[in-house]
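Nothing in this text is a laboratory measurement; each read-out follows from the coordinates by a stated rule. In this text, all values refer to a predicted model and were calculated from it rather than measured experimentally. Cβ atoms are built from the backbone, for glycine too; each structure is taken alone.
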Structure 1
Amino acid sequence: MPVLEVKGLVKDFGGFRALRGVSFEVEEGEVFGLVGPNGAGKTTTFRIVVGLLRPTAGEVRVFGMEPGDAKVRKLVSYLPEDAGTYRNITGYEFLSMVARIYFGRGREAEEALELGLKIAGLGDKAYEKMKTYSKGMKRRIQVARALMVKPRLAVLDEPTSGLDVLQAREVRELVKRYARELGATVLLSSHNMAEVEELCTRVALIHKGVVLEQGGVGELLAKHGARNLEDLFVKLVGGAGS
């Protein structure tokens with residue numbers, strides 16, 4: 001059974017149809033990318049997958065269960081694109097709070113905190129208030145928060161959003177290392193095609209709420225005679241109408 005099954009997903013906001021029959025599957029242990037420009041429907045899809053929105057039509061199954069199921073919430077973590085930080089507590093205090101929320105005060109919580117600090121990689125800066133953090137440091141703390149609880153499925157919405165080249169590279173390395181070392185399944189979105197090529201084994205390219213193509217990155221490039229994902233996306237969008 002796939003970790004995630006999305007079938008014919010439709011979402012309306014008033015008279016606007018944000019998703020128009022989106023379908024894809026994510027297999028256990030892979031890094032799957034939902035790729036497209038801003039406004040393509042990536043965030044809406046993710047919010048439905050994690051149970052924050054209800055679809056207008058279609059079906060989503062996470063580990064065979066509905067997204068709102070209490071059991072699912074224990075297996076999935078979600079990093080929103082616009083996730084912020086608490087200004088007046090330290091990174092250590094924030095990660096410690098997350099560990100206690102998930103695991104109480106036992107050994108599991110201590111191990112989660114230790115992993116979170118390792119993933120964030122802030123060193124002594126972890127003990128300084130987060131209002132002093134750069135944008136990159138804040139994002140690393142949020143990535144650590146999403147991964148430290150060892151979710152079976154990590155849903156990361158634009159994990160490098162707003163970061164400069166070096167900061168984005170650091171976050172990509174965090175995601176790759178996590179997926180490799182813990183054998184986790186990752187679903188991520190990005191409008192950065194080069195980033196997706198580096199991180200993902202399979203992708204679905206979405207535009208205006210419609211999945212234009214999906215499959216292995218190498219297979220799709222060969223199929224369409226494209227040099228890279230950006231080239232492929234331009235070809236598909238041109239064919240679909242922009």
Structure 2
Amino acid sequence: MSGLDTTWAITSLKEFIHATDQIAYDNSGNSGVIMLGTHQRKPDSVAAELAYVAEQILDRVLPQWRSADDRTPEAKQKSRWKHLRDWAGRGIAALEREEELQEKLGNNAPRISAADLHPWVWSGASSLWQSGHFREAVEGAIRKLNAETQNKLGRRDVSETDLFNQAFSEQPAAVKNPRLHRMPDDGSKTFKSVQRGARMFAEGVFAGIRNPLAHEADQEMPEQQALEYLAVLSVLARWVDESTLEVAS
């Protein structure tokens with residue numbers, strides 16, 4: 001789990017589970033009152049604080065945990081912490097045994113973390129991603145990428161495909177029409193190639209990803225597909241961010 005303090009996360013999840021354990025009443029006192037049954041180890045005020053931290057950890061480790069709660073409202077009211085306790089246990093197993101599981105299950109390939117993608121992409125997608133709205137998260141990332149590109153160029157009159165076609169044009173910058181150069185314009189075939197590649201790549205993003213999404217508003221997409229789309233957007237975002245802004249002299 002890239003960027004995550006695994007030891008801290010495991011300890012925090014265990015603290016939450018420990019605090020919400022149901023334990024028998026201790027009748028060893030001398031009050032003369034006998035109490036039967038169980039009670040929660042820590043008060044709800046403490047459990048709530050630990051629960052908040054546990055929720056943030058599970059959002060990183062097992063993001064599907066929130067949408068997996070199919071209990072009725074009555075069941076949720078009766079057992080406030082049950083769903084989170086169950087998933088906290090799974091989160092501990094995932095963190096403690098991640099390497100073992102990958103090795104034993106035969107999948108030890110490198111993994112992409114969405115949080116490690118270009119910040120424009122992840123900041124545009126993160127809030128919707130955490131709630132399981134993967135298609136809308138991809139759309140949010142595209143909107144953020146488009147807006148940041150407009151900001152860098154200082155333009156609001158064009159967007160999406162037209163914006164990127166003009167930005168990565170091989171033609172010299174004009175008044176109110178700056179360019180983004182991925183490398184110095186030395187007149188070489190390499191310069192023309194990388195500019196053309198960026199234009200065509202961006203056109204593919206909007207034709208192959210953005211436009212279909214606009215016509216599939218009622219269809220959710222698999223998490224893996226959405227992650228792959230974010231990775232594509234991250235490449236384009238990095239090219240824009242790292243390019244030199246060329247303005248007309």
Source structure (of 1, 2) for distance in nm of label points 7 Å out along Cα→Cβ at positions 25 and 153, computed value 7.2: 2
Among 1, 2, structure where Cα extents along the principal axes in Å as derived comes to 92, 37, 32: 2
Which of 1, 2 leads on distance in nm of label points 7 Å out along Cα→Cβ at positions 17 and 177, largest value: 2
Which of 1, 2 yields -12000 [helix-only ellipticity at 222 nm (-39500 (n - 2.57) for each DSSP H run of 4 or more, over all residues; to 500), calculated]: 1
Relative contact order in percent (Cα under 8 Å, 6 or more apart) from the coordinates reads 18; which among 1, 2: 2
For 0.55 (FRET efficiency 1/(1 + (r/R0)^6) of positions 185 and 209 (r between Cβ atoms, R0 = 25 Å, to 0.05), calculated) the corresponding structure among 1, 2: 1
